[in-house]
Structure 1
Amino acid sequence: MAKYLTPVLILVVAVLAVALAVKGGEIVTGMSVLEVHPSNFSVAGANVNPTMTTPECYQTSGTQGALGSITLIGNDTITVVCNTTVSDNNGCADFNTTTQTGRLYKDTVGAGCSASYKDCYQNASCAPVGSCTGTGGVSQIVECTYTVQYNADNTSVTGWNGTINITDTASAKVNDTDASVGVGALLAIHVDHTLDLGSVAAGSNQSTCSVDHSTWNYGNVQLDLQLNGTALDCPSPYTDIPVGYLQYNCTDDDAPFGTNSTALTGAPASTGCTSFDLAKSSTTTGSMTASTDKTYWGVGIPTGSGGTCWGTIHFTAIAG
């Protein structure tokens, strides 16, 4: 019977030997063991795209009105700010260390517009302001500032947009627009402070209205002029010169006095240069230059008037 048991016992011993070698984890001749430690590996976090609130644009100098309402100043600039709150789960440093851009532009030219004082303002370096907030520091205000000239196109209540473009360190982008910005109409003029009509003998008048007087358009709309004034005050013992002895022509620098000229009135202006059509400044970049044109004046001197006489002429801008 022993001759049948021997092979069986040998097989059992061989199987147990293999099992023990594997279970014990010992190095066996002809085998190698690789130990894997999780602490030797790190997995990079995926980039999270930034998000932003809809921008709000407002004026910070001059007459400050409601959000989106821009009131210009004659022959000057005003400051407009557009801002948004940006959030990024990768942290504020994911966007506040990169360059953010913005544009303030008129509807009709679109966000891809070229820089122009009349309808397109660009900011290539909008800046984070204040501190980073939110759990873990993920949110911060980004602000774009623009210096707006007095000849920016008038659109009334809306018609302008403020767009802010955000890019994070992984070049992920997001943008949004305040589409409720409006630029109001501005009627503003400048005139020379003195009109020197020269010397005229009493009882006579200048033959033509040839003394020129300049008017500048310091607003953002085409304009005409209404004109009125006062009598010229002459020193004693001379009599004053009635206001109607001052006469003007709106376009002709050689208009005959009294036949092709208009007598100035003292009442609130109802006449004047109603076809003056002085356009706003056409400057789009660089140094501003106001548009200008001239009116032409002459005077008659009644008998009894004399000396150096002074009066006032009121120039009133109206939409032309």
Structure 2
Amino acid sequence: MGHASLKKGKALDGLLGALAEVYPGAATLADPRTAHFVVDGHHLVSRRVVPGVTLEVSEQGERLVADLVVAQGTRVEAPIHSCIGFLGRHGAQQIALRLRLEPGADAALIAHCLFPGAEAGSHVMEAEIDVGAGAELRYNEGHYHGRSGGMSVRPRLQVRLGAGARYRSDFSLTQGTVGTLALEQRIEAGENAVAEISARIFGRASDAIRIRDALVLAGRGSRGRIKTRIALCGDARADVVGVTRGRAEGVRGHMDCLELVRERAVARAEPIIEVSHPLAKVTHEAAIGTVDQNQLETLMAHGLSPDEAIDLIVTGILR
């Protein structure tokens, strides 16, 4: 085995080992029925495809580009996995993902972003996602940025939904520290398409979180929801902007933002609604506050300490 192969093998083992510590289903990537790709820095270290799924990955200087396509009418039984990150204390990563589900396809993608030992580093991800007519995509993105608070992470997603398509996404970062996070998503829904977008984040110490979700209900009868759950403690900061635009007859949209603050943390939420058709309807609700005192007292009456009770409440919000 050559030096390059040994290096890739070591990187693969390291990333999968880190994944196993935060994701109970890590062993799934070894299943031959599971399509996957694993990236260390800007280098592809493992890939597997299954029938109906094509994957092209190219290293373009300091940038890695992945093109993933699920063929028309294909139902991918096991979720596709991506594991992207780096193991060193310092690093910079740029990823471009182009994901296309052809009409009638059905798939789930679980994306893991891991920087377990990072003291100072950056990750930039630009994703273009096309979900064809009548297709369905379930997209879960889980992050772990280590415990130093030195990562700067900027995921940006552009999603287009064809007629009757369904898209459900969940972004989670609840273990370790966040560092600096700037998450942007823009989803445009065609006729009778459905989009459900959620984010769950726990900010600690001096973490800085910025989220901007934009949902454009462009097609007649399209529907969508933006749901955000954030817990903050220490000196963490969060700035959440949710935008929903209703542009066609019969569209329905809703935004739901809940931020829990403790200690010196600061949270801000800004819902923006724009309706440009008389038969469109968009609603919103937002709440920012501390731990509910009644919940806290009830849990303490059952024998939990104040810290244990608060941890349980926060866990419930972020579940």
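All of the numbers you see were taken from the coordinates with simple rules; none came from a lab. The structure displayed is predicted, hence computed values, not measured ones. Cβ atoms are built from the backbone, for glycine too; each structure is taken alone.
A few remarks follow.
- Read-out relative contact order in percent (Cα under 8 Å, 6 or more apart), computed value 9, structure in 1, 2: 2
- Source structure of the calculated read-out (distance in nm of label points 7 Å out along Cα→Cβ at positions 58 and 114, 3.5) within 1, 2: 1.
- Value 55, 28, 24, calculated as Cα extents along the principal axes in Å, for residues 210-289 alone, assigned to which of 1, 2: 1
- Top of 1, 2 by mean projected area of the Cα convex hull in nm², largest first: 1
- At a computed 0.30 (FRET efficiency 1/(1 + (r/R0)^6) of positions 146 and 298 (r between Cβ atoms, R0 = 41 Å, to 0.05)), which of 1, 2: 1
- Parent structure of the calculated result 4.2, given that distance in nm of label points 7 Å out along Cα→Cβ at positions 106 and 122 is the read-out and 1, 2 the choices: 2
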